[in-house]
Structure 1
Amino acid sequence: MVSLREVPKRLLVIGGGVIGLELGTVYQKLGSELHVAEALPHLLGDIDADCAKLVERKLKKRGAKIHKKTMAKGYEKTADGAIEVSLDKGGKIEKIVVDVVLVAVGMRPNGRGLGLEEVGVKVDERGFVPIDEQGRTNVDGIYAIGDVSGPPLLAHKASKEGEVVAEVIGGHKAAMDWVCMPAATFTDPEIASVGITEAEAKERKLDVRVGKFPFAALGKAMAINETEGFVKVVADRETKQVLGVHIVGPEASTMISEATLSMEMAAFLEDVMLTVHPHPTLAEAYMEAAAAALGQAVHIPNL
């Protein structure tokens, strides 16, 4: 998809996950008529549902056709060289005609068949290579970093693992001891997150409080005309420790770094709320969301 010589007039993305929607967004903004077929009842997998819904709404606003709870069953070439794809929507077949199909239904590890077993390196049943906190495999002197060592499959995680392993090989003390790992999705608007979602907290039966602050109430967002989205903070109800932060909107991928640092340092809602943020900036939304979680919001109603 990144090496296409021309923008397809009609594009079908099979799989409404991160990669599918990132690339789908690019081609839609370049002029493609976008279709997305997703087997699940929602887009973007385990990403915060409120964030995912906003991205879906923006895609539809630009004309995308989103087919949820839908499976691609096959295709045929048409006389003019296009592709007619059969979509199964709960037993009902719908056919759409497109020019390019992007299959983005996820990734599978390919650790097997690389010769690792021949030298004794363990490869698990999924194809990942198990490692310890210093990147060591079960064979002395052999280390593994990045996607082959297991999820999350993120470039910045792989880079940090590489630094840790280099330090260990050099005889220094180092370990993969981070509390959490941020992730960014480069759709429009961007999504970035760290820690657990509100839904995950409920699944774990955690008692949490949630604070949400919309960019529409933020001076900097209004000034740059980027008011869609919000910052959501999930914290323990009793201790008020921050457990997760989810951002959808302008510069979300940049803003998540502050949230990651605060979680690494075991920050509480009061810590974030009382940290003075320069005005006008987008980062103020994190401070405002923390205040909202405490019921002490100033610029939005306290619910």
Structure 2
Amino acid sequence: MIGIAAARTSFKGASTLLRELAGLALAPKTVERHAEALGREIAADEDRVIEPEPTAAATLYLGLDGTGVPARTSEVDGRAGKQPDGSSRTREAKLTVVWSADTRDPAGRPVRDPGSATDNAAIETIATRDTDTEPAPFARRVLREAERRGFDRATRRVILGDGAPWIWSFADEHFPDAIQIVDIFHAKGHLFEVARAIFGHGSEIGEQWARKRREELDGGRVDEVIAALRGHAGTCEEARRNTEYFATNRQRMNYPKFRTMGLCVASGGVEGGCKHIVGVRLKQGGMRWTVNGANAIIALRCAVESNRFDDFWERRADATA
């Protein structure tokens, strides 16, 4: 009961729910202590036990993303960040989501199959050093989730992301035959950011410019988008950065081809996962986390939201029987 309540809301809120609904008088600190201990146990179980699904969908999607978690000062001391002074107030939680999309909407476009998405996340690194012989912690986490879902057994494997280099480095190394797609809404968002940088906020000319680039992107005319960006690269740093972004990801933005193949071109499930798994629970007002505490609650929340909580308890009961 503590696990379910603490996965859904703050420790204080969980304390209130347990008292009002179950008559359990537990202080928020007691809830925190037990919830984090349970989360660590779940994380260890998840690391140790892989039970592959018996069948895999014909097409499986693997999405990757990251989001900041507000951290205690001791966890960010000396780390570079986005604050005006170059410091950081957050640690990045990386998340992977695996889902299928055999369902079609009325227009015939693929949509995520209900209940098919499973989430796995942690504040972990994916970077490796030349001397490393094993994948980095988050890379191992993604590979476990892919094995569990049968990603390697799917006829078509698709990796969706926002264009961050670490995503494609991981994909190239571990799933070189997978189709790589940059989330179309992230790509379009970049175009509106460039328009604001060039023409200013609220500019009608800027809106028209961005809409034109968006139409080119939808039509697969990425070279025209790059040419338009390059025309402003000499006077606008945002345009220069995005010229490189679109040029680097040109092949991952062939949206007409991907649509013809019946593939998703948006990673809404990944974006939603970052918000739902991490943001809703760990980014409430006034929260500041240790890495260990955040990872414990993330593990707990992933188990609950991915419908694996009962499986964990069954294994736990078997081990203590």
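None of the figures in this text is laboratory data; all of them are computed from the coordinates on show. The shown structure was predicted, so the numbers you read here are calculated from the model rather than taken from an experiment. Cβ atoms are built from the backbone, for glycine too; each structure is taken alone.
30, 22, 13 is what came out when semi-axes √(5λ) of the Cα gyration tensor in Å, for residues 33-120 alone was calculated for one structure; which of 1, 2 is it? Going through each structure in turn, the value belongs to 1. Between structures 1, 2, the calculation of mean count of other Cβ atoms within 10 Å over residues 9-16 yields its largest number for 1.
Compare distance in nm of label points 7 Å out along Cα→Cβ at positions 169 and 185 across structures 1, 2 and report the one with the greatest value. Write out the running numbers ahead of the final one.
On the way: 1: 3.5; 2: 2.7.
Structure 1 gives the largest value of distance in nm of label points 7 Å out along Cα→Cβ at positions 169 and 185 among 1, 2.
Computing distance in nm of label points 7 Å out along Cα→Cβ at positions 17 and 113 across structures 1, 2 gives 2.9 for structure 2.
-8000 is what came out when helix-only ellipticity at 222 nm (-39500 (n - 2.57) for each DSSP H run of 4 or more, over all residues; to 500) was calculated for one structure; which of 1, 2 is it? The read-out comes from structure 1. When distance in nm of label points 7 Å out along Cα→Cβ at positions 145 and 281 is computed for each of 1, 2, the one that comes out at 1.3 is 2.
Name the one structure among 1, 2 that Cα extents along the principal axes in Å of 65, 57, 38 was derived from. Traced to structure 1.
For which of 1, 2 does FRET efficiency 1/(1 + (r/R0)^6) of positions 73 and 161 (r between Cβ atoms, R0 = 35 Å, to 0.05), calculated from the coordinates, equal 0.30? Clearly, the read-out refers to 1. Look at relative contact order in percent (Cα under 8 Å, 6 or more apart) for each of 1, 2: the largest one is in 2.
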